[in-house]
Structure P
C-alpha cells in the first residue's frame, strides 16, 4: 500500500493565530495562517509547534484541517502540561513558529468504497482531515467515521440525519461538521453521553462490521485509525479478525520530531526483518500488520 510522504516538504514558518477557541475538557482549537505548510499538508502529518517564550522544546500537534486556498490549518489540543498551557494563552494576532508538515501521511488515493475511519481522543484530528480529503471521491467512496472519547467531545454532538444500517439502537450522536459534509459518523464513550455508544469505539466498529455481508467486507471495507496505543492495539486485532487492510497513525512521545534523536522509535516488521522505525519521520502512519506493540 502506498502512503503520502511529506519528506522533502518540510518548512519552518512563522504562523499567525487567526482564531482560538476553548471547548469542554480543557480542549482548544487553534487556526493558524501558515501558507507554506497549509499548501503541503496531508492527512496524518503534523506540525512541531513552539508554544511560548521560555520553553525551547516544541510540541508535536496533528493537523486537523488545512485549507490551501485560504492558507490556514487547524490544530486541536488539550491543555495539560507546561507547553500546551502556554499554547492555550496565545491570542488572536500573535505569531508562533511551526515546523512542518512532518511525517508519512495516510494513503492519499485509491480508496475502497466503504472506508472505516476510527479516531480516539487526541487521535480524532487526523481522522477528520482524512475524511475531508475523501470528499473529492464522494460519488464512489462513502466513509464511516467512528470517534471515541472519555472527555467531552470538542464539539456539540447532534442526532444524525444520515441513515446508517448496522448501528445499535439509540446510537445516533454525530459530529455536525461531518454531517454538513454528508459523511456518516457516530460517537462512543464510557461516560454516558446522550446518543453515544456505551463502550469502546472499537466495540462499536466490530458491531457494525458484523452486520455487513462477507463480500462487502472483503471488497469494500478498509480501516484507518489514530488514537491511544490501547485503542490502536484493538484496531489492529479488529483488522486481523476481519482480514481488512488497515493503516494506523501511532502516538508517541517526541523530542526533536524530525528524525534526529530517535526517541520515538517503535518496532516494525519489514521485508528484511524487524527494524526500529522513527514515528516522526518514518511514520506516524504504518501498516497495521507491521506494527509490533509491546
Structure Q
C-alpha cells in the first residue's frame, strides 16, 4: 500500500469512529413507566435506587411516581428524588396522589394538604398531578359525583397557579351508570378542560366495557396521558388492540404514554422491560 492510499485509509477509519456519536439516531421512544409497577421493590431506600437504575437502563424516558407523602417522594426530598431520576437519564412527567372529596367541615384542611402537595410537585418539576381514585361518594349518586367534579376543578385551579395540570385516572367502575348517566362521561363534561385532563387507563376502560375510540371521538383532546396497560405485560395477552388505539393518539390529545404493569407472567423487572421492548419496537408508537 502506497503512502497516499494509507493516508486515505487512516482518514476513513477516523471518520468511521465518529459515526456512532454524530450520525446515528437513537431508536428509543418517549415512553414512561408508572413506578407502581415495581411497588414491591420500592419499599426500602435501597429498593428505590435499584428500581430507578433498572428503569433508566431499560430505556424508559420518564417515570410517573406513586410514592408521595408529607412533602416527600419515596421518603426523599423532591430535589433529591428529581436528581436521582435525572442521574439515570430520565425525567418526571406526572405523579399519582390525591385525597377523597372533603365535606364542608374538612374542606379547608384538605385544600391546605393540596397546597403542600402541589408545592412539592412544583419543586419536582412535574407537568401533571393525577388522582387515581374516588371514594364511594363519587359512585353512589349524581350529587356525590358532582361534588367530585367541583372538587377536581378547585384542585385543578390550584395546580394551574403553579404551572401544573391536574388529571384523573380511571378504573373500570367509572363506566357504570348512575341514573342512566355514565360516570366517566359525566366527569368529562362537568370538569373544566383548562384545569382537568384525563389519564385514560386503556385496560381498565376496556374492562369496563368502554369503546375507547368512541371516547376519543366524543371528547377529543381530553386524554393527555394514557396508561398503556394489559392483563399482565403490555402486548402479551393479545386482547388489547394497541395498534388501533395508537392510530387515534392525536385525536385523543395524548402527549405521554405511560406503561403500568399490575400483574406479571415473568416477574416485575423483566415484565416492565418486556413491556418497553414491545412498545419501542411497535411501528405504530411514534
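Computed from the coordinates by the stated procedures, all read-outs in this text should not be read as laboratory data. What you are looking at is a predicted structure, and each value in this text was computed from that prediction instead of being measured. Cβ atoms are built from the backbone, for glycine too; each structure is taken alone.
Calculating distance in nm of label points 7 Å out along Cα→Cβ at positions 95 and 119 for structures P, Q picks out P as the one with the greatest value. Please state which of the structures P, Q yields -5500 when helix-only ellipticity at 222 nm (-39500 (n - 2.57) for each DSSP H run of 4 or more, over all residues; to 500) is computed from it. Derived from the structure labelled P. Work out which structure the value 40, 23, 18 belongs to, where semi-axes √(5λ) of the Cα gyration tensor in Å was derived from one of P, Q. Label of the originating structure: Q.
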